[in-house]
Structure 1
Amino acid sequence: MVKWIHTIHWGKIFLVGLLYTIFSVVVRQVELIWTMKYYVMPQYTGVWSKLMMPTAGPPPPEFMIVSTVSSFVVGMSLAIMYYYLREYLPKGFWRRSTYFADLLIATSFIFFTLPCYLLFNLPAALLGYWFVSTFVTLLVTSLFIVKVVS
C-alpha cells in the first residue's frame, strides 16, 4: 500500500468536507445574487442541465441536495489531495496554504474555465464570476486544509 495513505486521519477529512461545503454554499449563493441575470436569459436556456433547470424558474430541491453532497465530496477530495502533496509543499502555514491554493486555482483555470469558454455557449462575464468565486473558495479552503490537517 502507498505510504501516504496510512497518514490519513478520516475525521479531519470529514471536517474539511463539512467546512468546504458550508463555505462554498455561502460563496455560491452570493455569486448567484450577482449572476442571476445570466441564468434567466433565454439564449442560454439550453446550456443548463435538466437537474438544475427542468423548467423555467428556480432549481428544484433535488438540485440543492445533489449540489450539497457534491460539495462535501469535493471538499474531502481536496483534503486527500493535500495529504498526497503536503511533503512536496513548502513549510510554514501561509506559504504552504498559498502554494496549495495556487495549484488548485491553476488546475481549475486550465481544466474548467478555459474549456468552458472554448466549448460552451456561456458569457465570458459569467465565467469570470465563476472563476473569482472559485478562486476565493479554493484559497479559503487551502487555509482550512492546512490548518486542520497539519
Structure 2
Amino acid sequence: MEYQTNTYEVTKQNTVATIKADVKAKITEFLMEAIAREFGPEVVAMVRTGNTTKVNEIGFIFGEATNEGETTPIVITLNPTVKEFVARKTDKRTYVPFDFAEAKAAYEDYIETKEAKAAEVAEKKAKKIAADEAARAKAKAAKESNA
C-alpha cells in the first residue's frame, strides 16, 4: 500500500482549525465512500447523536440482531478526530503535537501486558483444574479402596 502525503501550510488565513476542519471533512468523505463500497450506499449516512451535546458522526448499519423475535439493526458510528499537529498555546490551553510513534508503542505495550496477564490467568486456571482433577481422582481411589 502506497502512502499518500497531504501537505498543509499553517498561515494566518489557513489556521490550525481550518486545516483540521478540512482534513476531517476529507477523511469523513473517504470513510463514507469506503463503507458504502463495502456495505452499500443505502446503509451509510451522516447521523446526529448525543443527548445534550449533539454530534455529527458517520453512521452505518453493520448487520442485524434478532432478540425474542424482534430484529433490529446493529449500527456503528465513527467520528474521526484530527489530532494536534503543531505546538501552540492559547489563552486557555497549551497544545502539543500528537506523537504517533509514542501512541503506537503505548498500544503495543498495552497488548503485550494484556496477553501476559491472560496467559498467567490461563496457567493458574489450568493448574487449578489439574489439582482439582487429581484431588477427585485421589478421593475416588480412597473411596474405592474402603469399599
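Annotations
- Structure responsible for -23500, with helix-only ellipticity at 222 nm (-39500 (n - 2.57) for each DSSP H run of 4 or more, over all residues; to 500) calculated and labels 1, 2 on offer: 1
- Taking distance in nm of label points 7 Å out along Cα→Cβ at positions 88 and 104 as the criterion, the largest value within structures 1, 2 is that of 2.
- Comparing distance in nm of label points 7 Å out along Cα→Cβ at positions 72 and 112 across structures 1, 2, the highest value is found for 2.
- Looking at mean count of other Cβ atoms within 10 Å over residues 16-23 over structures 1, 2, structure 1 comes out largest.
- Structure from which 8.1 was derived, mean count of other Cβ atoms within 10 Å over residues 48-55, options 1, 2: 2
- The greatest value of volume of the Cα convex hull per residue in Å³, for residues 32-79 alone among structures 1, 2 is that of 1.
- Ranked by relative contact order in percent (Cα under 8 Å, 6 or more apart), structures 1, 2 are topped by 1, which has the highest value.
- Answer label among 1, 2 for the case where FRET efficiency 1/(1 + (r/R0)^6) of positions 56 and 136 (r between Cβ atoms, R0 = 41 Å, to 0.05), calculated from the coordinates, equals 0.10: 2
- Among 1, 2, which structure scores highest (criterion: Cα Rg over 2.2 N^0.38 Å): 2
Read the figures in this text as sums done on the coordinates, not as results from a lab. What you see is a predicted model, and the numbers here were worked out from it, not measured in a lab. Cβ atoms are built from the backbone, for glycine too; each structure is taken alone.
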